Structure P
Amino acid sequence: MTTAEGAGDAGALPARRPDVTPADFERLDMRVGRIVEVLDFPEARRPAWRLSVDVGPLGVLTTSAQVTRYPRESLLGRLVVVVVNLGVKRIGPVRSECLVLGAVDSAGVVTLLEVPEGTPLGSRIA
């Protein structure tokens, strides 16, 4: 079924976004990081964790992430992919310095991208 055919279905995938150039894509700085701290975030409008992510030579960056399907214990120490050059954004009391990447299903549930153990922190994603 194509996106257009499924447009009226409640569980349909959203329409494809407009094309970007390779130069647009290359401007994103995606890196491998390790979650080193997971804190509660009771002030969040939607359930979320406050995360600290070690990105190797770039240091430890903070963010919040709506990845509450993962218990704290399974997030701590996990390797993730983060975008590090989106600028700093305030999310309530959280200074968001990176964006943790994952796949989002039709219900808004996020599944984190997998990174093999042993991948060096700070490695660029291409």
Structure Q
Amino acid sequence: MAFDEDWLRDLFEGFGPVRLKRMFSGHGIYAGDFCVALAINPGLCLRVDHENRAEMEAIGASPFTYAKQGKTIVVGKWWKLPEALLDEPEEIARLARLSLAVARRLPPKKPRVARPKQTKTTKKPG
């Protein structure tokens, strides 16, 4: 499923301003510095933790999965929404607020430490 950027912005309009960032086979959907949704194949995924898991189960969402080397990988912190919800921007806004709350509860990311570039050394003959 491919997502049009304008359609995604319209879908999240009731939630508030979002910015899109290309990633994987689709887009990350950000509120400020927080990624609240992934619009990727096979659908729209929101963040889940112990506080909103029951809510996501109740609406029929399921953990995001993908295949890798013949195995199914389950990503429990991202859940795929049922396609029927993609026609309900008010519900998307409500669920996106829950996803944002999950993102805010996450511990801050540790800054990446740049590794020094390794240069090739050549042996001098002799």
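All of the numbers you see were taken from the coordinates with simple rules; none came from a lab. If you're wondering where the values come from, they're calculated on a predicted model, not measured in any experiment. Cβ atoms are built from the backbone, for glycine too; each structure is taken alone.
If distance in nm of label points 7 Å out along Cα→Cβ at positions 24 and 88 is computed to be 2.9, which of P, Q is the source? Computing distance in nm of label points 7 Å out along Cα→Cβ at positions 24 and 88 on every structure in P, Q gives 2.9 only for P.
One of P, Q was used to compute volume of the Cα convex hull per residue in Å³, for residues 48-111 alone, and the answer was 92. Which one was it? Please list the in-between numbers first.
Working: P: 92; Q: 119.
Value 92 for volume of the Cα convex hull per residue in Å³, for residues 48-111 alone corresponds to P out of P, Q.
Structures P, Q were compared on distance in nm of label points 7 Å out along Cα→Cβ at positions 16 and 96, and the highest value belongs to P.
State the single structure among P, Q that was used to calculate helix-only ellipticity at 222 nm (-39500 (n - 2.57) for each DSSP H run of 4 or more, over all residues; to 500), giving -1000. It would help to have the intermediate numbers written out before the result.
Numbers: P: -1000; Q: -7000.
Source structure: P.
35, 17, 16 is what came out when semi-axes √(5λ) of the Cα gyration tensor in Å was calculated for one structure; which of P, Q is it? Source structure for this number: Q.
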